[in-house]
Structure P
């Protein structure tokens, strides 16, 4: 069952409880019939009495509101598509700290790296990794380094651990 179906099922449960309560069934019996705690039924009944049945509908979204409005999020996508160099960075690599800095400079909103990550996921963006090796890669130099330098580096790391 996906998340959307689960939310619909939860709303239906609240509505069923409201119908039972309206027909005079006691809260404890409603809780037993719909499979929730009496506390939940009591809370739903309070909401229903204060705000009506429509208040038992599921919310559009849960959690804290986004720090960037829809228009700002669309503008951020354009900034990301233009590239990191266009935003003033030395290379085209977008990192979470760089995106956070761009958001702060453009919109005046400070985001943690985890918030930047969640926002990118919500926008449908994913981590990008190079698909191949760098053209400038020098296989001979790498082989020489592995034969001459790596054993010394490896040994010095082992000595530090002891």
Structure Q
């Protein structure tokens, strides 16, 4: 004959609170690591998009005699061709076709306070969208001369 216990088979309030505290501690550790991992992935995506855009710009230069200049835009973007006309940008203006984590732009290089002609140099940039979402890296830039930079609070994170 089995002896039955009349004790209830649920969780006590103490056991429930310990479980909630453990989950809270794990979430406090995991969430910052997750968000940093997401930002790191977006930076890598932006670097890849900038280098791809630089290759496209070099091809445009050899075919047309100058770099194509345009500003960052979430929608359809226009820019300036070699004749100075405003036309639709022939390049991708976002870091990815599936998301717009960074908006791309191409501007004249400025050396010594003076802008260089569009047939000599181009400055490409990838700005986080929305602005300020990646304060550590900020806007990533690369010049056609090979110089890479960013304006974030931790520039060592930009191009590695």
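Bear in mind that the values in this text are calculations on the coordinates, not laboratory data. It should be emphasised that the depicted structure is a prediction, and the values quoted were computed from it without experimental measurement. Cβ atoms are built from the backbone, for glycine too; each structure is taken alone.
Out of P, Q, which one gives -20000 for helix-only ellipticity at 222 nm (-39500 (n - 2.57) for each DSSP H run of 4 or more, over all residues; to 500) as computed from the coordinates?
On the way: P: -20000; Q: -12000.
That value comes from structure P.
Looking at mean count of other Cβ atoms within 10 Å over residues 44-51 for structures P, Q, the greatest value goes to Q. Work out mean count of other Cβ atoms within 10 Å over residues 116-123 for each of structures P, Q, then name the structure with the largest result. Ranking P, Q on mean count of other Cβ atoms within 10 Å over residues 116-123, first place is Q.
Tell me which of P, Q gives 97, 30, 22 when you compute Cα extents along the principal axes in Å. Spell out each step's value before the answer.
Details: P: 85, 46, 28; Q: 97, 30, 22.
Answer for the origin of the read-out: Q.
Identify which of structures P, Q gives the largest calculated value of distance in nm of label points 7 Å out along Cα→Cβ at positions 36 and 140.
On the way: P: 7.4; Q: 1.8.
Greatest value across P, Q: structure P.
Look at distance in nm of label points 7 Å out along Cα→Cβ at positions 28 and 124 for each of P, Q: the largest one is in P. Computing relative contact order in percent (Cα under 8 Å, 6 or more apart) gives 11 for which of P, Q? The read-out comes from structure P.
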